[in-house]
Structure P
Amino acid sequence: MLLILLLLLPITLLIFLMKQKIFIIKLKRSENEPRLPPGPPRLPIIGNLHQIGSLPHRSLCQLSRRYGSVMHLRFGGVPMIIVSSAEAAKEVLKIRDLECCSRPHLVGSGTLSYNNLDISFSPYGERWREMRKICVLKLFNIKKVKSFRFVREEEISSLIDSLSRSSNNLLQTPANLSEMMFALAASITLRIAFGKTFGKSGLDNDKFEETIHRVQSALGSFAASDFFPYVGWIVDRLTGLHSKLESVFHELDNFYERVIEEHLNRTTQDDQEDIVDLMLRIERDQAEFSEVQFTRDCTKAIIMDIFLAGVDTGAITIIWVMAELVRNPRVMRKAQDEIRSCVKKGKLVSESDIHQLHYLRMVIKETLRLHPAIPLLLPREAMSQFKLFGYDVYPKTLLQVNVWAIGRDPNYWHNPEEFFPERFSDGSIDFKGQHFEFLPFGAGRRTCPGIHMGIAMVELTLANLLCCFDWKLPDGMKETDIDMDEESGLTTHKKFPLKLIPVRYQWPSENQT
C-alpha cells in the first residue's frame, strides 16, 4: 500500500502543478480582459439593435431595470454604455466630464450641422471651446436674453388676442394648442434670430412646422452608416434616409442663405441687433484675432442650433405642461390662483411678474421631470480610457444618459408617475445641471447653453395662458381621455395634438365680494 502511494505521489504532484499552471494562465488572461458593464445578450452583426423599440428611452429604461444603471450594449459595431441613475450620471457628466465630452460623428447631425460646425454636435476641441465661449458670453447671456423681452411679450400678446377672438365664438371651437404653440415658438425664434416675423420671412406656417418635424425625424432616425461604417451607406440610400437628409439640408441652407444675404444687403441698421447680425459681426471680428477660423458655414450651423432648439423644445414643453394641467384640475386651479393674485386686473403677465410665480415654476419643473424634451441626452464619445464604477470604458465608446428614466426612478422620486409639483416646493432642486436626479438640459461642459432663452419663453407663455383663460375639454371628453402617447424622434412630441377650448377669464368687479 505504501509502495502504491509512493508511486502515485509524482503523478498527483504533476496533476496539481498542471492545475496550478492552468489557473495562473486563466487568472492572467482574465486580468487582461476588459471588465465591461453588464448588458443583454446580443445577436451577431446587429448586436442589441433588435431590442430597441420606436421609443428608445422607454426600451432602454426597461433593459436597465434588469441589467443595471450602467449597461453595456452594442449597436452594430459601436460599443455603447447607457447610464440610468443619478450617481452614474454624475460620474459621467461631472467627475469624468473631460474624458467623455466629445461627440461622435453621426450621419444626420453631421449633414445638417455643416459637418459638425455647431455647438450641439461638434466634437470636443479648440473649435468647440471657441464656439461655446461665443454662445455663452455673447448670444445667450442673461443680458442678451432680457434684451429680447419685448419680442416675447409682443408675440404672446398677439397669441392671447387670437385666442380671445376664438373664445368669443358661440360654437366654442377647440383651439389646436399644439399648432399654436409651435407657431408662437417659431415666431419668437424668427424675430430673435433673424429680426423677422412669420409674415415677412416668406415662410408658410404649416410648411415650416412640417420642415422642423422632418429635421427632428431625420435626426432621430436610425442611420445604418452610424453603426455599420463600411456597408451602412448602401442601406441608408435604399431606405431613403440619405435623400431625405439631403433634401431637408438644402431646404434649410437656402433659407439661411437668403436671411444672411438680406442682412448683408440692408441699407439701414435696426435699433435691435438680432442674432444673425451678431453672428456676422463675430464672423468679421474673429477673422482678425481668433486662431479658429469662423466661417459662413459656422454661422449657419449656429443658426441651425438656435432654430431647432428654440422652436421645437420650447413648444414641446408648453404642450406637455398644458396637457398635464388639464388632466390635473387641482394643480391648474392652484397655478391660476397664484398668477391672477400677482397680476393687475385685466393686464397681461409681464416678465417682471415671473419672479413671483413660484408654483408655476414648480409645475414647469415637474413637467420637465416627466416629459424632458430630449429624453436621451445627445451621445457623448469617450476620448480616453477610464473606469466607470469599476467597469472599463474605452476610447470611441458612446455614453448616453437616459434622463427620462432617471426622472421616473422611485429611488429619487416618491410616486414618480404622479404629477405632483409640490415635490419641488423647497426650491432646492433646479435644472441647471447641479442635481443629477433632474437633468432636462444636461450637465457639465455639454449643458444646453440656451437654457435661459428657452425657459423665459416657456414661463411667460404659460403664465399668460393660465391667467387669461380657463380651459375646457371638448364635449364628451374627460381628463382621463387625454392621450399622453409620445411620438418617436430626437425630441419627444405629444403624439396627438392637444385641443382645448379657451374660455376668457372674467375678472371679478371691484364691488363684488
Structure Q
Amino acid sequence: MKEIRYLLLGLTVTLFTSSCEKGWLDVTASNEIKAEDQFKQTSGFRDALMGVYIGMTKPELYSRDMTWNLVDLLSQQYNPLPSLAQYDKVQQFDYKAVEAVDKVNALWNNQYNVIANVNTTLGFVNKSEGVLNKIDYSIIKGELLGLRALLHFDLIRLYGHSNYAGRPELKTRLTIPYATSFTKDLIPQLSYDETFKLLEKDIQDALELLTEDPIYADPQRPQNYFAEVNRGGFYNDRHLRMNYYAVKALQARVLSWQGGDKMAAAAAAAEAVIAGSKAKLITPATNINADLILSTEHIFSLQVTAFANINASYFDAVLNTNYDALFIPTSVAQTMYEANVPSIGLTDIRYTKLLSSSSRGMVPIKLRQGDVPTPTGLMPLMKVPEMYYIAAEQYIKSNPAKAVDYLNIVRASRSITQQITPTASTTVLENELFKEYRKEYVSEGQLFFYFKRTGRETIPNLAGVVAGDKIYMLPYPDSEVEFGNRIQ
C-alpha cells in the first residue's frame, strides 16, 4: 500500500508554480508507464482508491486544517490566538499576511492534488474492461465520482462567494475550476451555475453506480452477492469510504448551498439518509465515554494514521506557552450551551462530556486520542445530525411542526430534556437551528460553512465586524491569478 500511495501522490504537483506557468500537472513518461502497469489488475485500482483517501488525511487537508483547525478557527469557536501562534493571522481573516498565505494556499494546492489523483484513477477505470468486474467497477468508480464532487464542493465552500442562495447574480459569476479529467492543459473556470451542474452530475452518476454498494439495501441481490469480490474484506467498514449514503448526504449539502427551490430536494435527500443509512443518532442510554467521537453517527469519516501526533498539542490547554492551543473560554462555553438552563446545558452531553475543563478554559476532547479504548483515528466528515438540520431548515417555514420534531430528536439524543415547543415561531426555530450548529460542530469545521451559506453578517465572539465576502472568501493563490488568469 505504501508503495502505491507514493506512486500516485508523486504524479501530481500544484496547479501552477513559478517554474510551470502552463497546465495543471507535470507528469513524466516514467510515471505514466508505472501507472499503466499498476492498473493491469484489480488490486491496482483498489490501491489507487485507498491512496486518494490517504491523500485526504494530510494535515493540510482533512486531518487538521480543513476540519478542526484552520476552518474551525474561522468560525471563531475558539479563544483568540496570541500573536506567537501559527494561525493567529488566519483566525483574524488576514489571509494575505505572510504568516497566513502558505496555509491558505496549501488548502487549494493539496486539494487539487487529490483531485488529480481521483481523475487519474478514473481515467484508468474507464479503460478497465477485462480487468474490473461489475461490482468493483461500479463501487470504485462511484466512490471516485463522489469524492471528486466532495473535494470540489469544499473548494467552493472555502474560495467561493457567501450567501449564494440569496444572491442570484452570482449564478453567472466564475468560480473555482472543476476538473473532470487528468490533463496538463489549463482547466477553464465556469460559472457557478455550470459548475453546480457538473457537481450534481457527478453526484447523480455516483449514486447510480453505488446502488452496488453493500451498504445500499437491495432485496434482489442473492445472499452471497459480495462473497467473492469481498473475500479480503476490501468492502468492509463502508462508513470509512465515500459510500452511497455519504454521496446522498453530499447531495443534501450541495442542494442546500444553492438554496431557494432546491431546499425541498435537499430535505428529501437528507431524509433519505436518515431513513436508509446505518448511521443513527445515539440515545441517552449510549455509553459515550467509550466513544467520544460518536462513531455510530458517522455517515463518512476518514481513518487518520497517528492522529495523536497531529492533534494532541492543539487540544492541550494547560500551559500558557502552548500558543496554538484550541480551547473555548469557560464563560463562552457556558453561554453557548445554555448552562444557565439546567434542562438544556447541564444535561447536554456536548457540554458535560465532550468538553474538558482546563486551567485556560474548556477544551474539546472528542478528537483526543488515547483517552478512551476505541475507536481511534476517526475524523468525521459527515454525520447524521446535519441531515436533521438540513431537513429542519426546509420545514421551518413550510411545516414548522416537522422542523420542531427534527430539532427535538437531535436535542433528545444529546440528553437535552427541555423540548422546543410545537408552537415556536419561525424566528425562534431559526435561532434554535443556529444554536444547534454551534453546539454540534465544535472541532469539525462545519460551522464556518453554515455561517457562509446563510450569509450571516454577525459571527459570535467577533465583535464590531460585519461578515461578508472579505471574511468568507479565502483568496486564490497569487500564482493562479498571475499565471492562470483566474477571476475570483
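Which of P, Q yields 0.05 for FRET efficiency 1/(1 + (r/R0)^6) of positions 44 and 212 (r between Cβ atoms, R0 = 25 Å, to 0.05), as computed? Computing FRET efficiency 1/(1 + (r/R0)^6) of positions 44 and 212 (r between Cβ atoms, R0 = 25 Å, to 0.05) on every structure in P, Q gives 0.05 only for P. P, Q: which one has relative contact order in percent (Cα under 8 Å, 6 or more apart), as calculated, at 24? Comparing all candidates, it corresponds to P.
Set P, Q, criterion distance in nm of label points 7 Å out along Cα→Cβ at positions 68 and 324: the highest-scoring structure is P. Taking distance in nm of label points 7 Å out along Cα→Cβ at positions 92 and 428 from the coordinates of each of P, Q, which one would give 2.6? Label of the originating structure: P.
Out of P, Q, choose the structure whose coordinates give volume of the Cα convex hull per residue in Å³, for residues 180-275 alone equal to 134 when calculated.
Details: P: 120; Q: 134.
Among P, Q, the structure yielding 134 for volume of the Cα convex hull per residue in Å³, for residues 180-275 alone is Q.
Work out which structure the value 0.95 belongs to, where Rg/Rh (Cα atoms, Kirkwood Rh) was derived from one of P, Q. Going through each structure in turn, the value belongs to Q.
One of P, Q was used to compute semi-axes √(5λ) of the Cα gyration tensor in Å, for residues 156-435 alone, and the result was 34, 30, 21. Which label is that?
Working: P: 34, 30, 21; Q: 32, 26, 23.
Here the read-out was taken from P.
Each reported figure results from applying straightforward, stated rules to the coordinates on display, with no laboratory input. Predicted, not measured: the structure shown is a model, and the values here were computed from it. Cβ atoms are built from the backbone, for glycine too; each structure is taken alone.
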